[in-house]
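A.B. asks: These notes open a run of structures that come right after.
Bear in mind these aren't lab numbers, they're just calculated from the coordinates by the rules spelled out. From a predicted model like this one, the values you see are computed outputs, not experimental measurements. Cβ atoms are built from the backbone, for glycine too; each structure is taken alone.
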Structure 1
Amino acid sequence: MTRKQFVQDVVQRRVQLIQDVLQSKNEEYAGQDDVFKAFTESLPLSFHDTKQAVAWEFMVKHLQSIKLIIEERAKTGKIPDEKLLEEKNWRCD
């Protein structure tokens, strides 16, 4: 794969996926309100005292999910379905 192909096939696709996810998640979690609304409103349900810590907690959950996918692939060779990979913004090729 050339650098140009990498940019076209991987980088541009990833940027578009990030934009799509940010847009849909913003609508899902914040609507027209503060983009950090979900983190602020999660404070009473969390063991944390700042919205930044709640955001980190959510990120750790996401990373743990990716870790489990990697471990499962190492054990079984099974590649998750495309929908799950897209959700995680990740590719296995």
Structure 2
Amino acid sequence: MTAAPVTLYCYYRVAPEHARAARDAVARAFRAVEERFGITGHLYRGEREASLWMEVYEQARQADRLETMLSELFAASGFAAFLVPGSQRRIERFVAAP
């Protein structure tokens, strides 16, 4: 039996002065994820709060591996330096409700 696909939601607050660098880092991560897992990531920002960003990775069959890869990519890029002080990148995982 195959485990249900998982959707990962990664959210955080980006300091406005680092938005361009953060966007570039996310784009690099999206390319790496697409090459490795065949998943296209999507980036959203808050409608009312432009500094609130969310990456979405849908239908992951290897969610543990994907999450590990994302954590490694973002740590290696120094992504934490782009965030609003006190913010951190959080990952939540969801599956379809029965």
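A.B. asks: If FRET efficiency 1/(1 + (r/R0)^6) of positions 3 and 43 (r between Cβ atoms, R0 = 25 Å, to 0.05) computes to 0.45, which of 1, 2 did it come from?
C.D. replies: Values: 1: 0.05; 2: 0.45.
Only one of 1, 2 returns 0.45 for FRET efficiency 1/(1 + (r/R0)^6) of positions 3 and 43 (r between Cβ atoms, R0 = 25 Å, to 0.05), namely 2.
A.B. asks: Suppose you compute distance in nm of label points 7 Å out along Cα→Cβ at positions 11 and 67 for every structure in 1, 2: which one lands on 1.7?
C.D. replies: Numbers: 1: 3.1; 2: 1.7.
Value 1.7 for distance in nm of label points 7 Å out along Cα→Cβ at positions 11 and 67 corresponds to 2 out of 1, 2.
A.B. asks: Compute relative contact order in percent (Cα under 8 Å, 6 or more apart) for each of 1, 2 and report the one that scores greatest.
C.D. replies: Numbers: 1: 19; 2: 48.
Answer by largest value of relative contact order in percent (Cα under 8 Å, 6 or more apart): 2.
A.B. asks: If you don't mind, another one. Among the shown structures 1, 2, from which was the value -0.54, -0.62, -0.99 of log10 I(q)/I(0) by the Debye sum over Cα atoms at q = 0.12, 0.13, 0.18 Å⁻¹ calculated? Mind showing how you got there, number by number?
C.D. replies: Working: 1: -0.54, -0.62, -0.99; 2: -0.38, -0.44, -0.81.
Label of the source structure: 1.
A.B. asks: Follow-up. Taking -20000 as the value of helix-only ellipticity at 222 nm (-39500 (n - 2.57) for each DSSP H run of 4 or more, over all residues; to 500) derived from one of the structures shown (1, 2), identify that structure. Before the final figure, lay out the partial values.
C.D. replies: Values: 1: -20000; 2: -11000.
Answer for the origin of the read-out: 1.
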